[in-house]
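The data blocks that follow each hold one structure.
Quick note: the coordinates plus some simple rules give every number you see, no bench work behind them. For clarity, every value in this text was computed on a predicted model and none was experimentally measured. Cβ atoms are built from the backbone, for glycine too; each structure is taken alone.
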Structure 1
Amino acid sequence: MLRVLLAGGGTAGHVNPALAIAEIIKKHHSEAEFAFAGNPEKLEAKLVPQAGYKFYPIQVEGFQRKLNKKNIKRNLHALKCLTKTTSRSREIIGDFKPDLVIGTGGYVAGPVVRTAAKMGILTAIHEQNAYPGVTNKLLSKYADKVMLTVEEAKQYLDPKIEYTVTGLPVRSGFSTITKEQARHELGFDNDTVCILSTGGSLGAGAINSAVLDLIAWYKSEGVTVNHIHSYGGNGKSTQFEKCLADKGVTLQGNPHLMVKEYINNMPTCMAAADLVISRCGANALTELEAMGRGSILVPSPIVAGNHQYYNGMVLQKAGAAIVIEQKDFTSEKLISIVKELLADREKLAALSENAARIYIKDTDDRIYSALAPLIEKAESK
């Protein structure tokens, strides 16, 4: 029986691809057993058991480059964790006895995949971002198979290593609902332009602030747009809805505005939209491609290696998005771009068409094809 150990986490951007890869393998090997190694204090400790998989805790922390009193303390904790990671990885591998170990990024994947490779166990990694993370850059030298979401990531890795571009699996529900169905479900008409804006579950202050002024602009200029906005935790703390009211915008009884702290039906909301305003996480961008939706992208400036900027530029170069770095992102700039796109529907439509064009539709097949030789080799042992 095939036994697969997956390691990755810290954020949903690393956890969800690991869960998706497990499901892809399961379609071909229904009897296979899976386990996950992850940080007990991070998101994976919740998501993995919820999905019904065995979870092995392993404490791994990243080192902070900017040194201050708080970060020195964090680095000492990270060093303490590091001294135990190899022995803990061996414990996990010894207990589960995997035939194959797959890493999906995040600090936790490093010691697990590296230890497995040194023990002679077959390994693979999947990189989600256009600018690879430190962990996967290191692991690419040990892994038997390296999978990439986008071709652009190759330029930052060792050219001697063979890579397979697979794309990134998306959550179920994306690309299965039409724009008309989604708008009917949300109570929007089919003729009015619909804009979706979100800064993710935590929210993004820069996006909230600019969208606040954009919605107020609709009212002052008499512009009719159906707008869905998720303000997240940041907007809750800064009282986004009260700020709207202060600008004379009422939500109650307004058929064109849908404002929430968090969007639980994202596939429906994205399907309804003509334009999406968003950060540049790899999962979010793949969902935009799957749906074929044009976007205005504002990369988060506080992510490792500035990888969101590189992710966004893949779409901009394909004519599928307009990227604005946060230092340049103002209410005036957002309003100006939205005004231009509302006046030029062909340009708005072209953004969406280009997003759909670059979507890798056969990601599941590509991932399994990349892993199949390793699985066959493992089963023949």
Structure 2
Amino acid sequence: MENFVYEYPTKVYFGKGAAKQHLAGILAAYGPNVLLAYGGGSIKRNGIYDEITGILKEAGKTVTEFTGIMSNPTWEKVKEGAKLARDNKIDLVLAVGGGSVIDCCKIVCAQAVTDEDLWEVEMVRHGAPAGKPIPLGAVVTASGTGAEMNGGAVITNEDAKIKGGMFAAAPRFAILDPEYTMSLPRMQVLSGAFDTLSHAMETYFGRSDRDNVSDEVALAVMVSTVTNMRTLLKDIHDYTARSNLMWTSAMAENGILKVGRITDFECHQMEHQLGAYTDCNHGQGLAVIHPAYYRHIVKDAPEKFARLGQVVFGVDGAEAAVDALAAFILECGLPTRLSQLHSKVEITPELLRQVANSTNLLPNGPRQLTHDEVYEILMECI
């Protein structure tokens, strides 16, 4: 077990009607000016926008809207939000959406209180944000990323063609109402849930001591995620499955799985750079890459793969575990080839060479990859 300090900064309000029940009381602790952040407008069609703005109005808040936050939020979008927050003297940023909206707002909260360019500070100089960020709250409408549970954010710099992790403001509170996810398209629900599964697997395959307590929790999260995804294949609107998946998403990213251990997350590094070049869906990109990556490292951690296969998929043997994962991805109707991803550019061997060469190589998995091996993995996914 590695040394650690653990403190959980986010208060969670979970269940049906959580916003109606709790949000007004939460808002009383903050000043009058609220930046309401959301994505493409789906919350206006499903009634969530009216519910949240009604609560804000009754609480006497002055609302500034920050809209159009895209999947794979960009650095330019962060700067736009930070300017809005500064110009309107925002006291609370309320992110209503999924991981992209919440991640964008985490960095907005920190960028708004400094004149320094945080991309330069964090991604170039490898420093940390200075100053106290604007308070952030999250109302989750799409689960899977667990973004509401921590201060990490994934932001794309389109000029640099880098999609990377930054750290800033963790939400002070998060409202998790499974009913808020009911209008999501089927593929978005399943790809988000696969992101949860990926988080648990990436944690589990980190190089750590044997019999680490985190492994037991990670395997439990995987089992629950797979079970409830299969339930949704039969009934996509099953509330119990949606609620379980919303909580496994949070569990995978609230720090409990990661304390006291080393994590892998090399598959995420590959997908991040794939996303930087293609703007593909994150969960779907992970679904394509994971089996190919695991076929490359299965012999470096045979015992762990065999245990995952037995506990999560009921199969014996390390390579059988990878086959079972690939079969599950196919069962869910998730993409299995790069050609099936929605991409803003044609995915060619030349592009994948650029993706591979810019992928961050981590030393924490069963075996550290090289850029050439990353390229081999990506080419196997075409």
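Some observations on this one:
- Read-out distance in nm of label points 7 Å out along Cα→Cβ at positions 48 and 312, computed value 2.7, structure in 1, 2: 2
- semi-axes √(5λ) of the Cα gyration tensor in Å from the coordinates reads 39, 23, 19; which among 1, 2: 1
- Entry that produces 2.0 once distance in nm of label points 7 Å out along Cα→Cβ at positions 16 and 224 is calculated, selected from 1, 2: 2
- Parent structure of the calculated result 15.0, given that mean count of other Cβ atoms within 10 Å over residues 152-159 is the read-out and 1, 2 the choices: 1
- Volume of the Cα convex hull per residue in Å³, for residues 120-287 alone derived as 143 - corresponding label from 1, 2: 1
- With percent of Cα pairs over 21 Å apart, for residues 96-199 alone computed over the structures 1, 2, the top value is the one for 1, the highest of the group.
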